[in-house]
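In what follows, structures are represented as structure tokens.
Any read-out appearing in this document is the output of simple, stated calculations on the displayed coordinates, not a laboratory observation. Computed from a prediction, not measured in an experiment: that's the story for all the values here. Cβ atoms are built from the backbone, for glycine too; each structure is taken alone.
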Structure 1
């Protein structure tokens, strides 16, 4: 299985009328429930709009927002699926539910991290 990040940019849902957000949330949660039932859901969340902190290598913290940033992630889900075709199917379902385009990126495998997680499950 391969893990993928499915995400959308902050502001991608700005075209949706305020009154439609309960329906969008319900539709998105239905897709999440289907992903949970299929055993492919890993984690997902929406992110605070333009609220971020950057921590430098020396520990210095710079707080946002960052108006010069063209695109930031507005929300995401991580799925663990068997193929690229399968993740694209899930992304299409999320795009329909959220009424906005979704970006799909494969997460790099990390066998050492997987081993740490398996040890912590004991």
Structure 2
């Protein structure tokens, strides 16, 4: 196991889609699907689950940007409704696809760095 002082920083490592332990291997095998394990250090990725975290952060960030831009666009230019629909739709889809993978990688790297695991009741 890598000593804590030698581990890569979790946020840049996760954003780049690299292994949270060694920072060398790839985290994803597809767009959002995790590999079974790291090809460099062998870390098993089966225990990692970001659940709905990336979707929540993506919706929050994209919603803020798109609504802010729509308000500014309306106040500054008063365009027709089809322009709003085109701009908001394109931005919503584009920003969502751009942000979801890095945010999922970052949340998984933070899970590893903080030793997060499933909560359990004590008996």
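Taking relative contact order in percent (Cα under 8 Å, 6 or more apart) as the criterion, the top-ranked structure out of 1, 2 is 1, with the highest value. Could you tell me which structure in 1, 2 was used to calculate mean count of other Cβ atoms within 10 Å over residues 20-27 as 19.2? Only one of 1, 2 returns 19.2 for mean count of other Cβ atoms within 10 Å over residues 20-27, namely 2.
Suppose distance in nm of label points 7 Å out along Cα→Cβ at positions 28 and 84 works out to 2.7; of 1, 2, which structure was it derived from? Label of the originating structure: 1.
Taking helix-only ellipticity at 222 nm (-39500 (n - 2.57) for each DSSP H run of 4 or more, over all residues; to 500) from the coordinates of each of 1, 2, which one would give -18000? The read-out comes from structure 2. Taking distance in nm of label points 7 Å out along Cα→Cβ at positions 12 and 92 as the criterion, the highest value among 1, 2 goes to 2.
Given 9.9 as the derived value for mean projected area of the Cα convex hull in nm², which of the supplied structures 1, 2 does it correspond to? Value 9.9 for mean projected area of the Cα convex hull in nm² corresponds to 1 out of 1, 2.
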